[in-house]
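**Student:** Alright, structures below, take your time with them.
Throughout, read-outs are computed from the coordinates displayed, never taken from laboratory work. Please read these numbers as outputs of a predicted model, since none were measured by experiment. Cβ atoms are built from the backbone, for glycine too; each structure is taken alone.
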Structure 1
Amino acid sequence: MTKLENVLSPEKGWAITAKILIGFIISRAVKTSSSLLGKGEHFTLLVTGWEKYEEILQNVYGDIGKQLCHYVKETINTPVEDAVTAAKLYRTAWTLLSGPDFEYEIVQASPEEAVVRINNCPWLQRFEEFEIGPEHRACHRSHQANGEKGLMVFNPMLTFKLTKAPQWGDSYCEFIIGLKDF
């Protein structure tokens with residue numbers, strides 16, 4: 001019998017695992033698992049309405065951000081005292097969740113502020129595969145909650161502001177990680 005590592009490279013295994021994980025999270029948070037409602041139905045949205053649906057997604061993705069950043073902080077064990085370090089660690093957290101196809105670029109950087117752009121988002125690709133239209137994604141609110149809650153784990157003086165998102169008509173996501181003025 002052939003060992004799995006001889007059949008599947010670690011990189012390919014990671015890519016497959018990330019794709020499955022993203023699909024699972026999307027299906028749990030966005031789509032129903034019941035085929036009785038039909039393809040493309042959004043059970044949570046149907047039951048709660050849009051406002052409560054967005055609140056649920058914000059809580060889910062905020063908690064994901066806290067957990068991811070907690071694991072990265074515990075593993076790397078380095079102080080986060082500036083925006084650039086925070087942006088690099090946040091990239092690590094999101095790459096662990098999203099897989100090797102995730103493209104995260106720090107386009108401007110200073111100790112006080114880092115501007116980050118996501119050029120290739122596996123989450124967006126999975127939404128499209130699941131036939132979930134932009135009107136049901138709430139990416140902007142989910143990503144904002146994830147960044148805010150996740151970065152607080154690194155340092156409570158950090159801020160997160162999403163400035164561009166495909167849901168708003170942009171071709172990519174972009175956000176600013178900064179230090180609070182006190």
Structure 2
Amino acid sequence: MTHDTEEALAVADRVTFLVAGEIVQHGATTEVFNSPATQEVADYLGMDVWFEGVIEPAAGGTSRLLLPSGASLLCVETPPGPAVASIHPEDVLLFLEPPVAGGVSLRNVAEATVREIQSSGRSSRVVLDWAGGRLDAAVTRAACEELDLHAGQTVYAAVKATAIQVLQRSAGR
């Protein structure tokens with residue numbers, strides 16, 4: 001038994017998450033870590049920024065999470081209805097200019113403003129105002145310096161549709 005996510009990834013083939021003594025998710029370690037089934041599991045894994053909205057069908061076997069701000073996020077096919085979604089900071093890419101349309105597989109690109117940078121060792125967490133909410137990006141210290149990131153700066157944040165973890169409202173908070 002461990003409460004350390006890095007240790008669990010390194011030594012465990014399967015994991016079980018308990019909340020208030022009840023099993024909320026069990027399965028292969030990488031499967032559970034890549035697709036948390038509840039908000040409690042996602043929170044534990046560091047997915048602490050949430051977008052609330054409504055899922056609607058979209059073209060090509062995808063869905064769209066419509067946010068109260070009017071922005072939307074393209075995600076994997078999910079049943080329609082109220083939902084919450086999270087994006088892990090390691091799945092967020094930052095650009096100084098918008099990526100060329102059609103030249104990348106990124107489905108969610110939006111202008112963002114750097115709110116703050118939290119440095120910790122060799123990496124930094126860049127807190128952004130994005131798509132009507134907060135989004136965090138994990139970048140190396142070298143990338144932070146290369147992009148010359150600073151509070152108030154405009155950047156473009158991009159996320160693949162497959163990186164958005166959607167939980168139906170009944171399974172979320």
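**Student:** Assign the value -3500, calculated as helix-only ellipticity at 222 nm (-39500 (n - 2.57) for each DSSP H run of 4 or more, over all residues; to 500), to the correct structure from 1, 2.
**Tutor:** The read-out comes from structure 2.
**Student:** Among the shown structures 1, 2, from which was the value 1.00 of FRET efficiency 1/(1 + (r/R0)^6) of positions 71 and 159 (r between Cβ atoms, R0 = 25 Å, to 0.05) calculated?
**Tutor:** Label of the originating structure: 2.
**Student:** Here's another thing I want to ask about it. When distance in nm of label points 7 Å out along Cα→Cβ at positions 15 and 63 is calculated for each of the structures 1, 2, which structure yields the highest value?
**Tutor:** If we compare distance in nm of label points 7 Å out along Cα→Cβ at positions 15 and 63 over 1, 2, the biggest value is for 1.
**Student:** To which of 1, 2 does the computed value 2.5 (distance in nm of label points 7 Å out along Cα→Cβ at positions 119 and 135) belong?
**Tutor:** For distance in nm of label points 7 Å out along Cα→Cβ at positions 119 and 135, the value 2.5 is produced by structure 2.
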